[in-house]
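What follows is calculated from the coordinates using simple rules that are stated; it is not laboratory data. Predicted model, so just to flag it, every value in this text is computed and none were measured. Cβ atoms are built from the backbone, for glycine too; each structure is taken alone.
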Structure I
Amino acid sequence: MADVTYNTASFPSLVQTVKALVNKSPNKTPQIILGYKERDPGERELWGMMEAGGLHFQSVGRIVGSGENAVEIWQMA
């Protein structure tokens with residue numbers, strides 16, 4: 001998956017896709033890691049939507065690169 005968090009209209013589809021992956025393997029939860037670089041504060045609503053969908057992510061790191069904001073690494077808990 002690449003660069004879907006800039007478009008908040010795609011969030012429901014992303015949440016449903018992640019839920020489908022998790023539900024496909026109920027006995028063994030897949031490891032899901034998302035990279036995120038904030039462009040607009042409204043994009044942060046993704047994490048609340050994930051929580052509301054029963055998907056719990058935690059921040060596990062940051063990578064400083066070019067530009068103002070670091071890339072955040074989030075892992076499903």
Structure II
Amino acid sequence: MVEVEVIVVVVIVVVVVVVVVVVVVVVVVVVVVAVIVVVALIVAVVVVVVVVVVVVVVVVVVVVVEVVVVVVVVVVVV
């Protein structure tokens with residue numbers, strides 16, 4: 001009778017340990033995926049900001065060049 005109880009206790013302990021290990025692995029995987037998603041979002045935001053800044057700088061440079069060309073043409077013509 002004692003052997004059966006010991007076997008039952010060992011089986012229960014093994015099942016509990018397996019369940020705890022599975023839960024820990026799932027939590028770690030979820031945390032890793034969440035970190036990857038957050039990093040991807042941060043990278044996406046940085047890329048969008050860089051693209052917007054580059055576009056604004058290009059537009060400003062083009063406008064300044066056009067104004068300088070117009071002023072030079074007006075000065076040369078006058």
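Given a value of 2.6 for distance in nm of label points 7 Å out along Cα→Cβ at positions 26 and 58, point me to the structure among I, II it was derived from. Please list the in-between numbers first.
Numbers: I: 2.6; II: 4.9.
Derived from the structure labelled I.
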### Origin of the value -37000, where helix-only ellipticity at 222 nm (-39500 (n - 2.57) for each DSSP H run of 4 or more, over all residues; to 500) was derived from one of I, II
II
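Computing Rg and Dmax of the Cα atoms in Å gives 33.6, 115 for which of I, II? Can you show the working numbers first?
Details: I: 12.7, 41; II: 33.6, 115.
So the calculation was done on II.
When distance in nm of label points 7 Å out along Cα→Cβ at positions 18 and 66 is compared over structures I, II, which one is greatest?
Numbers: I: 2.8; II: 7.2.
Biggest value here belongs to II.
Which one of I, II has distance in nm of label points 7 Å out along Cα→Cβ at positions 34 and 50, as calculated from the coordinates, equal to 2.8? Before the final figure, lay out the partial values.
Details: I: 0.4; II: 2.8.
It was calculated from structure II.
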